[in-house]
Structure I
Amino acid sequence: MKKIVLDEDSLPKYWYNVLPDLPEKLPPPLNPITKEPMGVKDLEVLFPKEMAKQEFSMDRWIPIPDELREVYLLWRPTPLVRAYKLERFLKTPARIYYKYEGVSPTGSHKPNTAIVQAYYASKEGINRMTTETGAGQWGSALAFSCNAYDLKSTIYMVKVSYEQKPYRRILMEIWGAEVIPSPSKRTKVGREILEKDPDNPGSLGIAISEAIEDAITHDDTKYALGSVLNFVLLHQTIVGLEAKKQFELIDDYPDIIIGCVGGGSNFAGIFLPFYYDRVHKKIDVRFLAVESTACPSLTKGYYTYDYGDTARLTPLLKMYTLGHTFIPPPIHAGGLRYHGSAPILSLLVSKGIVESVAYNQVEVFEAARIFARTEGIVPAPESAHAVKAAIDIALDAKRKNEEVVILFNLSGHGLLDLKAYDEFLRGKLKPYYYPAEEVRKSIELLSKIIGTIKK
């Protein structure tokens with residue numbers, strides 16, 4: 001069977017909350033000023049109340065409201081696809097599957113949580129939401145979702161991505177969003193950065209600072225987040241929950257699950273429901289997080305408390321980080337240009353439950369070209385990292401003559417990323433590698449702020 005499709009009645013009715021199943025209690029977020037643990041009431045300053053509640057919930061299964069399930073049906077359930085042509089091209093005994101999230105209205109997995117946050121914001125009488133975006137996948141998802149619930153949206157888009165990806169900006173504006181290149185003169189944070197460095201290319205850390213400043217200085221506004229925090233990963237588990245049902249239909253099961261990682265939401269969405277099986281059913285399954293060599297927080301970072309943004313407005317989170325002042329090189333996979341990783345994912349990496357690997361963008365785009373020529377889909381630059389890992393594992397299975405079952409999350413299409421593909425095809429793409437000296441400076445500054453850092 002090439003494509004495994006669930007009927008609408010099979011859409012999950014619950015999200016899976018991994019917190020009760022972690023190997024140890026997740027370190028709490030800390031107040032950025034007092035360094036004291038934060039609770040639900042503290043996060044309500046930034047987020048809709050239900051999001052703050054879900055962040056700390058210890059309920060393993062959290063119901064998806066019927067009203068939300070109706071909206072999910074616009075694109076869910078999404079297909080699970082067997083990559084037969086890719087397998088034949090590689091001449092591998094491995095069976096390769098991908099969960100294709102590019103069928104959503106915005107072309108990625110991001111609406112899985114954006115629509116939830118907009119839904120609860122509308123229920124609470126909130127008028128506007130702010131957020132940041134890198135490549136524009138998250139920004140377009142929030143613009144789409146706010147439009148669905150008649151909310152205004154203001155999106156701070158990392159300047160280098162704003163310039164590289166004009167069609168993402170246009171897509172957001174079609175859905176009524178105000179899109180601002182970050183750093184900007186709109187906020188105090190942005191103005192201070194531009195005074196010191198007028199040509200600053202921006203980063204997700206800076207854009208987060210601007211979006212948060214905007215939200216907390218306006219009473220009718222809340223902040224929306226596309227990755228990192230627990231409630232975001234929770235919403236994305238609908239991806240893996242569907243995939244489990246789809247594997248049951250064909251009597252198969254993955255040996256390894258792969259996803260690209262910036263903050264960690266798309267990878268968590270695909271692997272966490274299978275982690276449940278590993279914990280409760282003792283099924284031996286591997287999990288592989290794939291990063292960019294330009295921003296490898298899991299493979300080269302430090303596991304410590306750090307801020308989620310450059311201006312230190314966010315709570316301190318225990319995570320793998322390259323330091324909140326680190327500005328990654330301008331790779332085309334804008335969604336992977338984040339200095340830290342989700343606390344849940346970071347904890348599992350620290351325990352050796354999740355593995356990590358990093359690739360440069362030239363080898364990643366070569367893998368994407370192979371995938372496009374065999375499977376017909378042009379992957380988003382972020383998703384292409386997962387494609388590269390899947391190909392490497394399939395080739396290793398060929399060398400060992402092993403029938404490995406590979407599942408990866410194809411978290412979005414690359415039809416609005418053709419400028420990046422043009423640079424690749426013309427040989428103009430730069431690989432970019434881990435800038436150790438810049439990271440060292442960022443971590444040294446962090447150690448002065450919050451104490452001694454252990455690698």
Structure II
Amino acid sequence: MEKPLDISVLSQVKDVDTKKVDEMLAEALKKLNKKIVVFDDDPTGVQTVNNVSVYTDWSVDTLVSGFNEEKSIFFVLTNSRGFTAAQTIKAHHEMAANLVEAGKLTGKDYIIISRSDSTLRGHYPIETEVLKEDIEKATGKHFDGEIMLPFFKEGGRFTINNVHYVKEGDKLTPAAMTEFAKDKTFGYKSSFLPDYVEEKTGGKFKSKDVTCIALDDIRNMDTDKIASQLMAVKDFNKIVVNAVDYVDVKIFAIAFCKAVGAGKEFMFRSAAAITKVLGGVPDKALLTHDELVSDSTKGGIVLIGSHVKKTTMQLEELKNAKKPLEFIEFHAGRVLEKGGLDDEAAKVTAEAEKIIDSGKSVCVYTSRELVKLDTDDKDKILEASVAISNAVVKVIGSLNVKPAFIVAKGGITSSDVGTKALKVKKATVMGQIKPGIPVWRTGKESKFPNMPYVIFPGNVGEVWTLREAVEVLMGVSDNK
């Protein structure tokens with residue numbers, strides 16, 4: 001079993017010339033000449049990018065619009081982490097067929113990034129398997145390998161010696177030793193990524209056959225060696241990329257572009273870092289209050305659905321904000337009563353609306369105790385979770401007053417607020433309010449057009465990060 005590491009290991013790697021890496025990457029991306037399509041299983045995947053489009057459906061017309069954009073990358077929010085396995089399979093059959101059609105109509109080739117959780121939760125391997133098989137059947141394209149790159153610096157996720165770690169305080173904890181690995185729907189036992197692959201694929205892909213890109217080779221800038229490793233991969237075997245900083249992702253991307261230029265085809269299963277690097281998205285300073293909130297006499301709303309320990313700690317810290325908020329508990333246990341959730345949503349909405357209209361801000365949060373269902377069926381547990389999320393989301397969807405700002409905390413919650421409550425079809429990513437915490441600018445078709453909408457992942461940030469973000473929105477502190 002892997003052991004926790006001291007965080008000091010991150011500073012013990014060899015330095016590289018970052019300016020040279022950036023120049024080499026820019027040259028490599030110029031030659032790539034492929035559209036990067038990111039299928040994102042919840043809306044937090046845009047947490048590293050800015051001035052990029054996010055679409056909330058995957059129709060042929062939508063994908064054609066994405067292909068026809070000038071930018072080399074666009075995101076499609078699938079929200080499949082909130083789906084059952086059967087729903088996920090159906091959706092990915094649709095995505096594959098529509099992507100093939102959009103590629104034909106525009107004459108453009110593409111690279112697929114299946115963006116998922118940096119703590120390894122999600123419908124893996126079925127999402128990339130369905131995309132691979134359907135696209136290969138329809139086009140004759142042949143995918144040589146699948147690149148696993150869960151590194152996500154902003155969230156404290158690092159891959160060292162093929163083991164994936166989660167930063168907890170001053171320690172790096174192997175992912176399988178964290179609460180995320182105990183997820184009722186997406187749990188796992190292995191932090192050593194080749195073993196994770198074997199575990200999740202039920203032995204179809206063996207640990208010993210996984211190609212591992214070593215941190216030493218990356219830091220030695222041995223892109224020829226890495227490209228040779230990629231050239232040798234076939235039959236959709238897996239590639240694990242070690243990374244402790246963005247420069248590692250950039251150096252790998254240079255080697256990746258070499259292999260693609262030589263005719264190799266890969267798909268990514270990754271966290272959010274590679275999207276920024278392959279998309280050539282420039283850095284942008286954190287968003288300020290003036291960029292985010294127009295002059296409004298109304299209060300804002302924070303909606304908290306996530307139940308991970310970090311979120312609960314952040315909720316408690318929010319109560320210490322420099323400008324106080326009102327707090328309303330949404331009693332999730334009412335999922336066990338017939339009509340209970342609808343009644344709770346109506347009651348909470350009325351109370352929240354009154355507070356927002358008075359000029360104060362409000363935080364609506366689901367009760368912190370997990371609802372215990374009389375079943376071990378993973379799909380039924382997920383369905384109950386989605387029912388609770390739908391009811392909580394109704395609070396935003398039913399508002400008759402436009403808040404000064406909206407923050408949604410948790411992957412399923414933030415996706416449903418965006419698509420079901422705000423009815424967004426296309427949003428632009430403004431940037432981040434805090435590292436790893438993205439902000440959408442809603443489209444003209446949405447319930448509240450042209451509004452900044454903060455998507456706050458459940459498992460990102462320090463204990464105080466939610467409080468600091470809300471203080472920026474309330475204008476009592478700033479990111480300048």
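Read-outs: derived from the displayed coordinates by stated rules, not from any lab. It should be emphasised that the depicted structure is a prediction, and the values quoted were computed from it without experimental measurement. Cβ atoms are built from the backbone, for glycine too; each structure is taken alone.
When mean count of other Cβ atoms within 10 Å over residues 294-301 is calculated, the result is 15.4; to which of the structures I, II does this value belong? Show your work: numbers first, answer last.
Working: I: 24.6; II: 15.4.
The structure behind it is II.
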task: Identify the structure, out of I, II, from whose coordinates helix-only ellipticity at 222 nm (-39500 (n - 2.57) for each DSSP H run of 4 or more, over all residues; to 500) was calculated to give -13000.
output: I
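Quick one: distance in nm of label points 7 Å out along Cα→Cβ at positions 86 and 414 came out at 1.2 when computed from one of I, II, so which one is it?
On the way: I: 1.2; II: 3.0.
Working through the options, I get structure I.
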- prompt: Can you say which of I, II returns -0.51, -0.96 when log10 I(q)/I(0) by the Debye sum over Cα atoms at q = 0.09, 0.12 Å⁻¹ is computed?
  reply: I
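When you work out mean count of other Cβ atoms within 10 Å over residues 182-189 for each of the structures I, II, which one comes out largest? Mind dumping the intermediate values first?
Values: I: 21.2; II: 15.0.
That would be structure I.
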